[in-house]
Each structure stands twice: as C-alpha cells, then as structure tokens.
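Next up: some structures, all given as structure tokens.
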Structure P
Amino acid sequence: MSFPEHFLWGGSISAAQVEGGWNEGGKSPVQIDYAGPDAGIGHRPVYYRAADGARGVMRQFDRLPEGARYELFDDVSYTNHDATDFYHHWREDLALFAEMGLTTFNTTVSWARIYPQGVAGGVNREGVEFYRQVFTEARRLGMDPVITLYKYDEPIYFEETYGGWDNRAMIDEFVAFARTCFTEYRGLIDKWVTFNEINVLMMFDPENPRRIVETHNQMVASSLAVQAAHEIDPELRVGCMIAGQCSYPYTCDPADALANQQAMQERFFYCADTMVRGRYPSWARRVQAKHGAADFTCSDEDAAVLAVGKSDFMAFSYYSSAVVTTHELTDDEVAGNLSTSVKNPYVKASAWGWQMDPTGFRYFLNVMNDRYDVPLFDVENGLGAVDEPVIEDGELRIHDTYRIDYLRDHIANLKAAIEEDGINIFGYTTWGPIDLVAFTTGQIKKRYGFIYVDRHDDGTGDFARHRKDSFFWYQRVIATNGETLG
C-alpha cells in the first residue's frame, strides 16, 4: 500500500507565529508579544519592567518576578506583533495553499482572541468570527483543517490573575475555551488537537518541580476537553500533540542504552503514554523525582479523568534526532527542537545545528505505531534556513533546493513506513507552508515556508508573497499523492 487515497497533505502554522494583529480585533496581549528575536544570549528574550524600575529580561515560559510588569521598549523589534501578517492576508494565503494543492492545513485558534480576559471577560465575538471566516474559506477551497487549541498564547490576564498553569483554575478556563471552539466551529472542524507539544514545559526546564504540576494540569485539561468534544459531537476526533524526541545511544555501552531509554521516557513517553493510554507510566515516579517533584501525587479524581479522556489520535512534530551518552566527549553539543545533543557523526546538521535524520523519521514512526496503536498525524516537519532571493527575468525567485532535499528524504521514509511497515498515519503537514516567526529564536530570517514573505527581523518589508521553488515541488508531490518526489 502506498499513501492512502484520502491521505491529508498540508502545512502547519500557528496564530502567534503568522497572524500579527497582536492588538487588533479585540485580542489581548500574550507573553511573546513582549519578546524580541534571540540576540545571541541562548534564548529568546522576554522583556519587562522590574519593581525597582530596571529593565529585565527572562526566558519564554518563565514567570514575571514579583512586582514586575511586561513592557515594550523602543529599541526592540517585536517580530510577533506583525509576524507575516496572516491576519490581513489570510484570503491570499489560503488561495496560495489551495493552488499548492493542500488538502488540509493546521493552525491554532488564539486563546487571546476568543477570551481576551478569560471567561469572566466574556467571548470576543470578533475573534470567533475571524476564525469562522478562515475555516469556511479553507473548506470552500477543498481543505479539511486540523485545528490546535493551544500553542503558548494564553492571554497575560491569566498570568496576572492565576499565576500560571500550576494553578488549577487554568483547567476550567481551558475547558471553557475548548467548549466554545467545539460548539462554534461544529460542522467546519472535525479534527482537533488540544495542546501543541504538551511535553515542552518539562523539556524546557528539566529540573523545575513546578513543570511537573503545570504539565499535569495541562494533561488533565486536555483529557477533559476530549470528553467535552465527544459530548458536543460524538463524531469529533481529538488528539494530543507531542514534540517528537527521537534519540539513540552513542555507543553500545549498556549504560548508554539505559540512559537513552530513560531520556526517551522523560522527554516523550511520559506525556504520550499518559495522553494515549490514559494513565501515568510505571516509571513516572522516577521522572518526577528527577524534576524535584518526588512528592507529586495524581489524585484519584484526576486519574479517572485521564483514563476516560484518552486521545483519539497522536499528533507529533519531527525535525531531527539526538544522541545520548554517559561518556565525556570533547565534541560540542548541537541544538535541536527544545533540546541539545552530542554530535552524531552519521547525519548532517542544518545551519542552526539541528541534526537532520530522515531515516530516524521512519524509526520514530515505528516506535510510536508499535507503542500506541492509534492513528498518527505528523503536524510539523520542516527545515529552517536563510533564503536568498534573486531577481530573474524581473521576478523575485528563491531556489531552496536544500528545503526540497530535506522534505523529499523525509517523505520517502514516510512512504516506506506506510508501504513496508504498515504505519497507521492519516496526514502529513510541513512546518510551515509560509514563512513565519520561528518559535525558538523569534526570527523571521529562519525561514521554513514554501511561500516567501517580504518581512524581516528589523521590521522592514512589505509582506509581499512569492512562491519558492519548493512551492512547485510540493505541488507535484500532492498532485501525485506522494508518488512523485523528484
């Protein structure tokens, strides 16, 4: 069997990374509205004014110091404020997606557009209608959207009111938001994802016990949302989404093998097992203790919620693989999607140091398929690179053969996984179909799209859209249902 007849081909974006319109349409600010691009400090900076009046900088997902407030500074380029302006160009962008042949696309509903001040502040009808227009037009153009509810863009109202996800009040707020989306877009959207990369908090801050509580509350909220969706419409399918963490032992030393197994458990299986199997894995206590949360307990009530609200499918991201070792090595660490690794001598790395491993994609698909026995959905797979436009025959062109090579190799391994390994997967969406603000760096110059957007990290550019060579390549891939990869 090759790709199934109704296999979903598409691209994935997120509200915070493409929309812009950060203070339009009734939307309230989110944390990354106060963040600039990575300026070589190792993380994306979020700016605030401290209680003593000093300017402060912290990482994404960190909590404001006591007495501080978020503030905008004139010398910072806030790339998310405009992003690549999907908010004002969505009709043009959807038309380009349809021209490419996309049969699905994944985006997020910005929580801050729907409930700018939480449930107490009421539903923002302008935000609800914005997404209704987007989804209706996508349907008209032949796309079957798969929509994500949460990608780190809750309104800062929640931080001011509840402190963050370690407050269980956030669970009720999220479920109310999810119910509104399931109800408002019934008939338009039948496949939902609750939390994007729900394992990200633990990966981002691996020794903070608060992350165990925050992740637990998000998993409970996700499970309650699954139950709510099935109650509202039994035909709805709701999945979890996990940041793909595929790694290998560096040597055949049994200590390396054990260390790698435990790394996979901590980074991926801890959340994936809980979301799909409906219970914490047997070794969860070890992971919790490693995070400094040995006293954490899952109440009987929460355990019952997790058991009932199991995910209908597993969505995931996959960009690169990693290597784990117990040995001291002289080689520098290399980067990855929210993680670091020692260098793997058998794979190449991108300009940002991510170890490109298409064979690992097939390996990882088999791991998930064997372990969970639910339909899979690839939400993110792509290459961030600096594109250099050239003018040819009076037209701006981008010859991104490096992106085509990366995606071709990964799709070839996806095809082999379906044909030879019997992998149960219903869709593949690249990250992303159009240029956007990179999550980890806050840069636009780290481009992923098939569509080039004339926008730059310093705020210049007119937002004009241009088809890259990869646009026409992916168009052929989709037209032949994955049979033509050349």
Structure Q
Amino acid sequence: MSRRAVVIGGSVAGLLAAAALSRSVDEVTVIDRDELPDGPRPRRRLPQARHAHVLLPSGRDAVEELLPGADVRKHLLAAGAREEPFSGTLDFGPRGWSRRRPTADDALLTCCSRDLFDWTLRDAVVRTTRVTIRRGEAVALLGSSGRVTGARVVTDGGEAELGADLVVDASGRGSRAEQWLDALGVGGIRTDEVDAGLVCASRVFRVPPGARAFPLTRVGAEPSDGLPGRSGMLVPVEDDRWLVTLMGTRGGEPPADPADFLSFALDLRDPVIGRLISRAEPLGEVSVSRRTANRRRRFEKAALPEGLVVLGDAVATYNPVHWQGMSVAALGARALDRRLRAGDVNAPGFARGVQRAAARSVSAAFALGSSQDLWFPDVVGRAPSLADGILRRGLGRMERVAASSPPVYEALRAVTMLEDGRGRLLQPRLLLATLRGPVTKPSAEPPLTPQESAFLGAVGSPCH
C-alpha cells in the first residue's frame, strides 16, 4: 500500500524530516508559506536568519546521515563556509577567557549565514530525494483525537485537503499545533518558559585586511552580578564577512540604531568585538529580533494522536547564545529516520515513539539554554531553585578544572555540543576530578595568536 507524508514547514527541521521520510514513504510533500528563493537569499518569514547561526558537530553528523551522498558539507565549504575548531574559538565566559587548546581531532563548528545553509540544504533535498515542495499554508489538521489523517492547506489554487499517513509539523516558533490539536479535542500541552527579555541585534561587516584569520569570538554575560546580561558573538561567514550579533536581556537591550551598535559592542565585559568591528566596513543596516525566549512545549508528555509528529522550533526555542537551534532540528529529524528504519509509519505508537526520542536533544538544549537566563533581572518564568544554584556553582568549578583535566574538558565539550546529556557530568570519576582540581584561573586577557595580537594592537582602543 502506498504511504504518504505531509511536512508543514520548509526550513531546517522540515527539510531534514522530509529527507528522512523519503527513504521509507512513497510520497512526501513539504508545504511552506514562503516563495522559497532559488539561491542563498533571505526569506520573508524567517527573521531569526539575520542573526548568527552555528552548526554543531552533532548537527552536521545528523545532516550527513540523513542526506548520504548529497555532500552538504562539501558544498557549504565550497561556497565559503568556515569550520572553526571548538577549542580554538575566542570565548570570554562568566569567569574570564577560556583556554584555547585546538587539537587535530577537535570538534569543528560550521560557520556560515543562515541563508547559505538553508539554500544548500534545500538544494541537496531537491537533488537527491523524491520530496515535493509546494507553496501553501496549513490551516488545520484532518482526523480525530485518535489519529491525524492529513492537513488542510490553502494554496494559490484554493483550499485543499492533503491526506497523509504521517503529518510532521515543522512550521517553527509560530506553529499553531496547539490550536489545531484543540480543534481535534486534544489539549493540556504543558509549556515551560524562561524569558529574560533577550533582544538580538545583528549587522554584517566586511572583514578588514589582516583579520581574516580571526576565529569565532564570543563575549558572554555575567549572570551573578544582578545586572542585565549583555553579550555578543562574531561569526566568520562566507564572502569574507563577519556576522556580528549583540544581545541584551531585559533592561540591557542592544540598539537598533547603527550609530550605537559599536558603542554597545565596546561596552561588553571585554571590548574585543567592538575593537574588531571598529576597523570593519558595515554591509547593511542593523536587524533586530525580540522573540528569543526559551520556550518548550512538552508534546512528548501529551496524549497526541497517532499520525502526528512535531519537530524543531515548533517544539522548543532557545537562547541563541549556545548555537543549538539548527542542530536540535537535525537531531530531531534523525530520531524520525531511525524510528522509520525500525517500523512502519502506521504502526501503533510510531509517532509517539518519535516524539519521545526527539525530546532527548530538546531536553539537553533547553536545560543549557535556560539555566543561565534564570539569573538575570525580571526574568519571566520559574525562579531559580536551590538545586539550580548548586548546579551552577558545580558547573562553574567544572569549567575551571577542565582547563587542566582532559576528561572533564571532553565531558563538558560533549554536553555543550549536544553529543551527550547532562547526566554524563554526574559520573563519579568526573565529580571526583572536579573536586580534586586543580582549579585553573581564567585569563583576564584574550589568548591571542601573534597575528591576532598584532591586528588588535594596530586597532588600539577606539572611542565610543
């Protein structure tokens, strides 16, 4: 019997879910509201694409598994994407500058614009699978509280009902899955939220002469000082550009005015990003986004009908400082793929099994993304508990010990890269190593290479 699937949303989660389905389902249709560009150009309804994105190694590996033979990584690098070793980045955390310790087998972060990544991924899906992409808008689910049987969509040709053995909602943070489920008589979706009022402001710059070797650079906030959290990241992207995203929690929001962008960067806990862009040519205006709350819908805990899976930002969104969104989307699609290899889409419990499996990476990312935001002023959501405080102090010590302990460093790296859950950090041998130390004091100065130091020295200390 022929099997059909409908995927709502043609961004990262939707495209990768469609790629997974195409290997097991006869007909896969992706529905997206936008007229999707035929190259690496902006989309109308993806405002977060203007800000810095990084693909973690776990996400890259999931993409390769879902699209074997499509050479997504090769095409990204050919188009100018960069791979940055995780431990070679410049990272100023709450306790100072992290040690740089690149190794031959280090985790590589994929850095490029979201426009390039989306286009490369979409091209790979179109080239190598039988997936059909149609423009339209899903307005309802078909079926009952026991089983979803398709979706009602509106296209240029009018309204139509698309029958399906499986519907995947990957429509992003604006998903109407809860309303659609309510209409079928399914409610009670629990939502967790930690909203520090984070605002992102981004601008693209031409890399100045002599600075092309500068790595991905991040200046983090200090959540324990009782002040709004201000942070920033500089990501090298294709075409010799820097994508700079400045962030601030409630009361410390970054400016939309281009004239104040540099001043905000220079006023971060370390001015390195501001110093770098003071010599760089701006390539466009400042883009601002305000919908950045850590928000998670616990679909895996609900009695969802058979025939429906929710993935990507439709499930959860995260503070962008940890670069998790695209990788969580890829890991969710991989969970779908692995479930497809083990059983049929119409098998009892199939969709619920996918939802539970995808929740593992969601849980890890949400815990990491929200744990810092709990401590900023005027946060909306749950207040930090005694356990949160103990965990935070323990992780702080673990980070300082990691500078001199390879096992502790590797465990922290694996959790940060979403390769493992936070439970790994509770292994007795790691806790013992953390207690024994030694505790390495972070540097007050950025750990620069001679070339990087020479460039910053020539820049000096710009005035606001």
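Every number here is computed from the coordinates shown, using simple stated rules; none is lab data. Keep in mind it's a predicted model, so treat the numbers as computed, not measured. Cβ atoms are built from the backbone, for glycine too; each structure is taken alone.
Calculated for structures P, Q, mean count of other Cβ atoms within 10 Å over residues 50-57 is largest in Q. In this comparison of P, Q, the computed figure 3.1 for distance in nm of label points 7 Å out along Cα→Cβ at positions 202 and 298 is attributed to Q.
Taking Kirkwood radius over Cα pairs in Å, for residues 122-353 alone as the quantity of interest, name the structure among P, Q where it is greatest. Don't skip to the end; give the middle numbers.
Details: P: 19.2; Q: 20.6.
Structure Q comes out on top.
If FRET efficiency 1/(1 + (r/R0)^6) of positions 162 and 290 (r between Cβ atoms, R0 = 25 Å, to 0.05) is computed to be 0.40, which of P, Q is the source? Let's see the in-between values first.
On the way: P: 0.40; Q: 0.15.
Value 0.40 for FRET efficiency 1/(1 + (r/R0)^6) of positions 162 and 290 (r between Cβ atoms, R0 = 25 Å, to 0.05) corresponds to P out of P, Q.
Given that distance in nm of label points 7 Å out along Cα→Cβ at positions 74 and 210, derived from a single structure, equals 3.9, which label among P, Q identifies that structure? Answer for the origin of the read-out: Q.
For the read-out Cα extents along the principal axes in Å, for residues 234-321 alone, a value of 48, 33, 17 was computed from one structure; give its label from P, Q.
Working: P: 48, 33, 17; Q: 56, 34, 21.
The correct label is P.
Ranked by distance in nm of label points 7 Å out along Cα→Cβ at positions 98 and 386, structures P, Q are led by P, which has the greatest value. Could you tell me which structure in P, Q was used to calculate FRET efficiency 1/(1 + (r/R0)^6) of positions 170 and 418 (r between Cβ atoms, R0 = 41 Å, to 0.05) as 0.60? Attributed to the structure labelled P.
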